[in-house]
Structure P
Amino acid sequence: MKDLTGLSFICCLASFLCQQEVQGHPAHAKPVNYPYVVGFERFHSSLDDDEYLAQGGMILLNELNCVACHEPPSRLKNQLQGVEATNLEGVASRLGDIDLEIMIRNPRFVKKDTTMPSLFAGPDRDLDEVTALKHYLATFKEEVPGYPLGDIDEGRAFYHRVGCAACHAPEVGYRPPRVPENAEIEMAGLPSVPMNLADLYELDSLTHFLLTPNTHRPSGRMPEFHLTVEEAANLAAYLKAGPDLELPDNITEALTRSKPFELDPALAGRGESLFVSKSCSACHTVPDRNRRRDLHSSIPLQKLDVAEWRDCLSDRPTGGGVPFYGLDEVQKRAISAALVRLSDQEVLSGAAEIDWRMKSLNCYACHERSGVGGPETAREVYFGFESGKAVELGRWGNLPPNLDEVGSRLRHDWLHEVLHGEGGKTKVRHYQSTRMPRYAGGRVKPLESLFRQFDLSEPNPHQLLKFPRRNGEQWPGEGEADCRRCHGAGEKASTEFPGINLKTSPERLQYPYFRSMILSPQYTQPGVPMEPAFGDDPESDEKTMDLWRYLKHLP
């Protein structure tokens, strides 16, 4: 039997793991064999003409972080800001030394769809440099708290009702509650974001990551979902409960013979220098460099030669410090189309920039705006209803709201706190299981500003009180549509009502939108299961203001 040692063993092991196709469990969903950028994948294909594909190429230039090394034109810097890759603080507490070495050597061994390129897959790879970098990263340890052991079944149910399946694969064969027995559940058509790293993390490390993903991944590719410790522990237990992989005998023996890892300070010192010289510091941050990144160390974006697909666009690793991404043909076409049009690329504004940022943050996985995005039809069943009454609302009872003109619907302070996840605002849609995630502030702030500027501005509140105050401000009276059939208004038992609790309306909504929803809900939100409150009543405006004041002065 051939003796497998060192990196030869690692490569053999990694190659074997990548060949496994464990069907069913979402953590082992089969990945695509190229960098998976969700904002590009959903909206672009080989059928696009080059003009439209160039728009997708701009997404790739940003999300693959090409602009970390290649400086974009100054007029496009607001758009092409790139992303901060995984924060490496504590990385040695999440990944073992073998996993670290594989990720440095060729991250696609571990995660075939990763956006992280390989710097050591070329013919001139220096395995001593790989070892030095491993020892450097092994210095970054942190104490991971001990967490309670989660419940696998609870984690499975939670995963399939809070919207995890909007991005990740649902478990094959899982049937969500309240789906009729004779209803056929479609297979998701769009590729899912695999979770291969869940296999590598220890259980406590995975729970810790699920509680604090923005700390580890400031790019927002995995935002925070306001999990409790119990929810995170249950979810981690489920994600770690996938089928175990069986290793061939020769690999098992080699693993048994491997020597324990011992940190070498001299190698770690060399790895620290390589971390900068190999441009790892262009994307990643580490604690001993005060989270500083070294940007734009290579040829400016506008001077790149795209006549041939070479260097970063090459089919094979070329070495010489050139990163290898393993792009597919459509991605190469898109990047080339974007680069040749870079000098003519218009600065994004308004609707176009909102669309760009929603694609970058993958808002479209859950939300629709202007007819674009929203959950894939096959994934809608994995957004749960919190009660039987909520089912009466149909798709309005479990799916996140569309974001059409959201800047004119929500008060600006409420919009800020919803997008940033600050302030502990009460969950308004109590009947939905899904949650609005919290992103790192820097990633979501531009979108907040765009919603305010491009959608209708918040009106002057003094103009809203043009109607005189009248006695008896109350709910619509007898003979008119009774809001209380669906909505509570301050009652503690708000879950008894299928719709939104209206008590928060004056704090949450801008009055013109509230008025429009009361008087003409179908025009304001087509398809909403709601009737006009006052019909053709000539005093409908006055009554709507009365209702607003009534809600505003509830204790």
Structure Q
Amino acid sequence: MKRAFLVHLLAMLGVLCVLHAAEPLSGSPAKPNIIYIMSDDHAAEAIGAYGGRLAPLNPTPTIDKLAKEGMLFENCFADNSLCTPSRASILTGQYNHRNKVYDLDGSLDAAHQFLPLEMSKAGYQTAMIGKWHLGAEPAAFDYYCVLPGQGEYFNPHFLVRGDKPWPKNIVKHEGHVTDVTLDLVLDWMKHGRDPKKPFFLMYHNKAPHDNFEFAPRYKDYLKDTEIPEPSSLWSQPHFGSIATRGDHDELLPYIGSSIGTRNPMRNMVGLFGLGTLPTEEQRKHAAYQEYLKRYLRCVKGIDDSLALFLDYLRSAGLMENTIIVYTSDQGMMLGEHDYIDKRWMYENSERMPLIIRYPKAVKPGSRTDAIVENVDFAPTLLDFAGVKRPGCMQGRSFRTICETGIEPADWTKDAYYRYWMHMAHHDNPGCLGLRTKDFKLIYYYGMARNDDYNHGLRTPPAWELYDLRNDPQELVNIYDNPAYAPIVKDLKQRLAARRMEIGDDGSDYPQIESVVREFWDYDAVARDKAVQLSHQYRSIKESVKDPWNDRPDQGWGKRVKEPTPPPQAP
């Protein structure tokens, strides 16, 4: 088989990325079309097929049907549950320390948009439509029509290729963004697609990202329904650590945005204007119900739009030779542990839903508990397209798992995680960790890459360990339980080895690595220092009238006393 090599000098990375020729592998069938559908912040908990507490509400009948026709992945995880970094990992097949997209300010230029580049070389027509959120122009795609940044929920503007330099070619559309995105996808499918070529389409929804502005036609959906609440919304005395609670819980008001008013500056009670209710219990309950109903109304819009899209694929005869992927860029905290948003390494945030339908090779109704990561997506899709994994990609193809349902003996046994955006927006401390099928080890080192966020203030480092076999809701931190000491030792060794294996050795930010090493063993001296850091952080926060006013990038963090109703449909 002939090969051609395109060598990219990755100046920031110091490595060579060897991109292999994209000829079909020996004996492979005709190339399948590939449609990659990704919604924003769609938690597995909010997909009926995953069987969580929201499943009885039947929130996603279309996606559930897709799962019955394909394979559902029970253990798919983001390497960084934040929009921009996760999207970069999906497109590059690299962890964030390698692709250098650490946070929301990251950008991925065309030379590093490896997935569409390789698809194009393989003879695919490529298109990217919807939420992009990667800064630079998606120029590696043959066609793109993308939202600027987060984009608007109503009457959104889209960026397209044109006579002006990026990002000045702007087209405005009328309507709700989920509907508009579907219309744009269908228009490309009907009029922009070359029927003589296989196609690779990335179809990205903005919803259900906050502030959960649903289409007006869903205003009565779930109106009179009581949404089931997680027990950890109300009580979790053995959850967390000094890193997330502070010494004797002194940092509870400052770490992690909340449903109730635990975090007085970042909570759903304030966002929805519910502060006048008589008791905190009533305020918290009402805020949770409003949060989930708005969120699920956005999810309902996604599911309905997918039903229309799949109807089109059937009528066009495209369902048999097309791989359909449904996923999200990460999960979402839906009140678990009294948290909102994502970013956390906890299960509802780290876990990504993943469903793959391909009738020619994937058994209907199949499931797997094999651990896969978002860095594995690009190698897998390229493998289905008949392309060998480029040398620059750190992920690995799980195509054989899709086709056989069998996890290879040498398949990875853990997922790596690292959140870099310390105490920004939702007050989440910087952390790294490892997730196996049975356990989750989280190491909060509590330090930012720079002083842009939270004025460089450190939070107390600590470790957390959860036994997922006996505690799937992650309610009890067992790091200091003597019975689990051998598990702690083993997982720390595996975490250290995994970091070296993937190159996250701390050389890019040595000031953070010095803290990581200082608190690694977590002896008495380290614990005493963590207590002092907790006191220091509380003292400084108490002296600041409103920390959000000092943030350089407040984003959603501006408090909203009254909810803003969605505009009426045009």
Origin of the value 29.6, where mean projected area of the Cα convex hull in nm² was derived from one of P, Q: P
Among P, Q, structure where helix-only ellipticity at 222 nm (-39500 (n - 2.57) for each DSSP H run of 4 or more, over all residues; to 500) as derived comes to -8000: Q
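For mean count of other Cβ atoms within 10 Å over residues 288-295, find whichever of P, Q sits highest and give me its label. Before the final figure, lay out the partial values.
Working: P: 13.1; Q: 22.2.
Across P, Q, mean count of other Cβ atoms within 10 Å over residues 288-295 peaks for Q.
Since every read-out is calculated from the coordinates, none of them should be taken as a lab result. All values reported here derive from a predicted model rather than from experimental measurement. Cβ atoms are built from the backbone, for glycine too; each structure is taken alone.
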